[in-house]
1. As an exercise: relative contact order in percent (Cα under 8 Å, 6 or more apart), calculated from one structure in P, Q, equals 25. Which structure is it?
2. Please state which of the structures P, Q yields 2.0 when distance in nm of label points 7 Å out along Cα→Cβ at positions 34 and 242 is computed from it.
3. Supply the structure label, taken from P, Q, corresponding to Cα extents along the principal axes in Å with the calculated value 71, 41, 35.
4. Given structures P, Q, which gives the highest value for distance in nm of label points 7 Å out along Cα→Cβ at positions 98 and 154?
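No lab work stands behind these numbers, since they all come straight from the coordinates. Given the structure is predicted, the values throughout are model-derived calculations rather than measurements. Cβ atoms are built from the backbone, for glycine too; each structure is taken alone.
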Structure P
């Protein structure tokens, strides 16, 4: 039998610790680089907007593509969520004799949390992925380089209209979602024997205007984050068809992470 070298057992844990530290450092640097890209892109976009360098026709086209075309999907998604809330809540409220509170609680949940987050998630999956794929395709086909050759900044021509469209249409979609979710809960309540008048009786007391305003502000923040995260992934896409699919997937995942992280921060600030 061969004798083990002195200190060989201790060297292995040190190597593993060094490898773990190196990996964590690389991930941290990658995250800081990503965060810097998003901040710089946001700064450039806002500067163009403040200087009035906005292609209005493109803004309206993007608002139609994101807002009008996405309206049915957002309304259906939040409506189903309101109906689920009603299914779980009706029996519980009946057991305690508080059926008159069901509408107010449902509307409050939809206004403060469910509608803005679900609307943003639907838009991130539908429009955020489309933006990332479009920008990635334009990069690998050298259309972004062609714009620069024509003395046109891609951020001004492509990012600004999509940023404005998302920031302004997402609150409108959230408003529709608030109404659709509350209405969906009301449908289940009426099927379960609760009158419509009883369902909506507490909504004015439970949902003050500032809840609606806060929900719309939350949606605006989500819209800005979706735009910046999707555009950043598209602009940073590698070359090759495979990169487009990978970029699109990464954009959706990062958008959802941004939405929930911002939702937590905004909830802490507004409480």
Structure Q
């Protein structure tokens, strides 16, 4: 329970004044095992807000409302990581310039463009889901996949520097933490899929794509910088959410097409 509350305190603005961290990074790294669960907690807020807004507004305004709530509940924590990572990895050519760009508090052209394109695609996919049932499910699992991607990338790759919160967090992040985080995430997926088996394909497809995107980004950043930083982890979360929605949308479309094809075939067979 303490690890879950620490994860929730670190990743959200939910007031938990009794939750404290020691001066080292071990408690924060241990809490990463509950990052997917903390993401699912955010997902409850997102799904509930999306469902309520959907009673009044069409899908496009609902998507905007949910993205605003996401920003407010997370303090824009991973927005900053995405823009800094883009400025450092895309907007520079050397390792030292990359670090300098990521430490700069101002947003460069690459950071602004990356934020715009990522959130444009998020908005579009959420609006296109549109259906009463699919949208809340996607909103529930989207933050879970993003936080799972943080733990996944952090367990695979070493820190670029042993300084800053990201460096301290990564230094203590080990495979057992990833195993616990993955077990929790898969349990939630299995729980929802047990009640709605048709969701297993879209949810799993989205999560696999999210983790794959985080791995590619982390691998590239590790080659460029010699390891990961907190900004890279934030970017992994944002890209994880975007690619989860992409995979979820594509898999749900394929599932719908397959179901329609089956109905047509059965109708034709019955006609003969």
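1. Q
2. The read-out was computed on structure P.
3. It was calculated from structure Q.
4. P
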